[in-house]
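Take a look at these structures.
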Structure P
Amino acid sequence: MNPNFALAHALLGPALALQGAHQEAVDSAEHALRLSPRDRLVGTYASFAMAVVHFTAGRYPECVTWARNLIEKSPGHLAGHFFLTAALAMAGDLTAAAEARDTLLRLRPAFTLTLMTENFPLTGEMADRIREGLRKAGVPEK
């Protein structure tokens, strides 16, 4: 109803990304950022969408950039921390991944791979790679 509602475009981005509609997610996130480049909430969800898209595509350095952007805008947003941790580990930077893991576990001491699997809407090959990255970074299984 309002094609210029930046937050709606930003919120659509992660939903599209998680469903595998990557180009549409990128388009939605970029459009949201053009409409409202300084809005912290818009930036949070647009960054989340971009992190998911890049992680799914195996572009881990780009995922790291967007996950850090997400964390900067919303430090308590758990997905930013677990995407950052997993992407760093999958990129082979296990030292930085361990630091990111420590931050994640300070924010959510009870965070485990089991908790993530049971409580986050991640499925398929992307979810398997996130778990693999988190496991490499030393996130506890249970």
Structure Q
Amino acid sequence: MKFALIADEVRVSIDSDSDIVAARQKGRELAAQCGFPSTDLAVVATAISELARNIVRYAVRGEIILRLIDDNGRRGVEVVATDDGPGIPDVTLAMQDGYSTSGSLGLGLPGVRRLMDEFEISSDFGKGTTVTARKWKR
């Protein structure tokens, strides 16, 4: 699927907790520009926070790329989280509620999939992970 880019993308390097906060804020701002209601602003910010936290926790550093997108008049926000970390050995297992290798509640990736309208994950063990999630304005 190819979407039209509405505005320049925003890239936030992620390697610390303060970067998570910055990415979350930038995502909220972009979603607000798109006209999302406040409830969806919180949803987008939460998804970004989860993805960025996974980068810090598992890959040490990576990047969140934020884009306003248009699909034949349907507008939305695309969030791409990418890293060169260790990758996920079993993506199917990692997408199960409650699964965690860090002792957390295991809500991160499955939670993001539930919060957003579209979700894709690609991970090469030993090479890194890319997650793309989209939220469409209703």
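Taken together, the values in this text are just the output of simple stated rules run on the coordinates, not laboratory data. Keep in mind the model is a prediction, meaning the values are calculated, not measured. Cβ atoms are built from the backbone, for glycine too; each structure is taken alone.
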Q) The value 25 for relative contact order in percent (Cα under 8 Å, 6 or more apart) was derived from one model only; which of P, Q is it? A) Q
Q. To which of P, Q does the computed value -24000 (helix-only ellipticity at 222 nm (-39500 (n - 2.57) for each DSSP H run of 4 or more, over all residues; to 500)) belong?
A. P
Q) With distance in nm of label points 7 Å out along Cα→Cβ at positions 47 and 119 computed per structure, which member of P, Q shows the largest figure? A) P
